[in-house]
Structures are given as C-alpha cells and as structure tokens.
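Asker: These are the structures, in structure tokens.
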Structure I
Amino acid sequence: MSKINLSIRTESDISEAVRQSRAMAGRLGFSTTSAYYIATAASELAANLWIHAGGGVITLQRLDGKGGMELTTIDHGPGIADIDRALEDGFSTANGLGCGLPGVKRLMDELDIASFPGVRTEIKARKWL
C-alpha cells in the first residue's frame, strides 16, 4: 500500500500508527534503524494529535522519485501559536518533556509545519531512503 490514512481518536490509535508506519517503512526498504526512527516520529506526531488537538488524522505515504516516506498530520485543534518555540528542546504546553517536535525534526530528514491557530495545523515529516 502506498498511502494509509489513520484517524487518531484514542490513545490506542497511537499504537496503530506506530505499527503501520514501521511496517510500511520496512516494505519500502528502509533499514531497521531508519524504520524505527520513522515509527518513533509517527508515535510523537500521533500523540500530539491526541494530547493537544483532541484527535486528527495521520497519513503514511510512500514518496516516489528518489524514494522515501512522508508522515502527514492534520488536525482542527487549537494550533501552534509559536512554531519556532515548539521546536525548542524542553518547551511544552502540556507539562511534558518538550522533546516531541524537536525529536521528530532530528529523526526525520525534513519537517514542515503550518499552523493557523483555532483553525488547522498540518505537519509533514519526510525520511528519504
């Protein structure tokens, strides 16, 4: 499968996103280490959907061309007021460790965030083969 959409509505949906992302990465030919990086990024992104936005959708997609995988999340929650601050290690709005988005940025090759507070947030994280 080249594209999978998963609704994140409960905490157990996070586990499914991890499982599916790890499996897709393996099918696409990523090394075991890279597949676990992708799965960890999917865990952080899906957890953010559940914790901060009350739910949303994560899409796992094969990238053609030079080959790779993209994780996209879309939610209609409160948004990210300060994206630069959200990417700083240790910053948290939910009393967490503040390593979620900075961790995703380190684990993946590219990270794009677009947030319109109170309307929509979309995050795209890409890993290349």
Structure II
Amino acid sequence: MGVFVDTSALYAALSTRDECHDRARTQWTVLLNEDGDLVTSNYVLVETMALLGRRLGLQAVRDFQTAFVPILDVSWIEAVLHDRALSALLAANTRELSLVDCTSFEVMRTLGLQTAFAFDDHFRAQGFHMLPDA
C-alpha cells in the first residue's frame, strides 16, 4: 500500500508543540513497520522545511533532512502537473486551499494513491482516506 505523506503530518511528527504530535508519531511508526511506499512531493518538502525553519529553527530542518527525507519516495512536480494543480486551485476559488495542496491531490490521483497521512481535512474533502483514522 502506498501512502501520501503531507506537510501537516510531517510537521506534527517533528514538533512536540503540535497538538497532533503523539498521534503523528504513533502513525509514523506504524507506517515504517508496514510494507508500503511513503510518497510525498518536492513541493511538500519545500513547504515542510520552510515551516520547520520558521517555527522550530534550522536544526529541525537538518533533523527532517537526515531522518525523514531518505525514507520518502519523492515525486518531483513537473510543468504539466503544476499547471493542472494551478488550474484546480484557481477553479476552487477558495483561500483555504494552497498550490501545494492541489499538487498533492494531483500526485495522488496520478499515482493511484487513495490514502494520505495528513491532518488536513482537504484530503478527505477530495475523496481520499486519511491516516490516522479519526
């Protein structure tokens, strides 16, 4: 089973300040023990590193780069997928979504992934299953 890993889950797993930290760490351990790909995008990596750096400092970025990134199968966003995601973002016409969100949904659809490790309900609204289960 492949699982898409979102910024919301990565940040929660790394930040003890996050209200979802314990659930994220538990779910991360479960995912590491399963036989499945942990997929993310380079856009999620950029977003996560920016968030970590801003909120927790450069050491958190280093920890993320050394402990988490090597485990992830990174899908690199190319121009066609970026354009599809941008069209979806503009069509949605809401400030609640981001370009990173829309690229994540496009990656999941392109790769046939149905499950996201995320604490962002936009994944559920797009018809995806979310871990951890609520």
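Asker: If we compute mean count of other Cβ atoms within 10 Å over residues 28-35 for structures I, II, which one ends up with the highest value?
Answerer: I
Asker: Given a value of -17000 for helix-only ellipticity at 222 nm (-39500 (n - 2.57) for each DSSP H run of 4 or more, over all residues; to 500), calculated from one of I, II, which structure does it belong to?
Answerer: Going through each structure in turn, the value belongs to II.
Asker: Here's something else I'd like to know. Quick check: 25 is what I get for relative contact order in percent (Cα under 8 Å, 6 or more apart), calculated from one of I, II. Which structure matches?
Answerer: Matching structure: I.
Quick note: the coordinates plus some simple rules give every number you see, no bench work behind them. These numbers come from a predicted model, not from an experiment. Cβ atoms are built from the backbone, for glycine too; each structure is taken alone.
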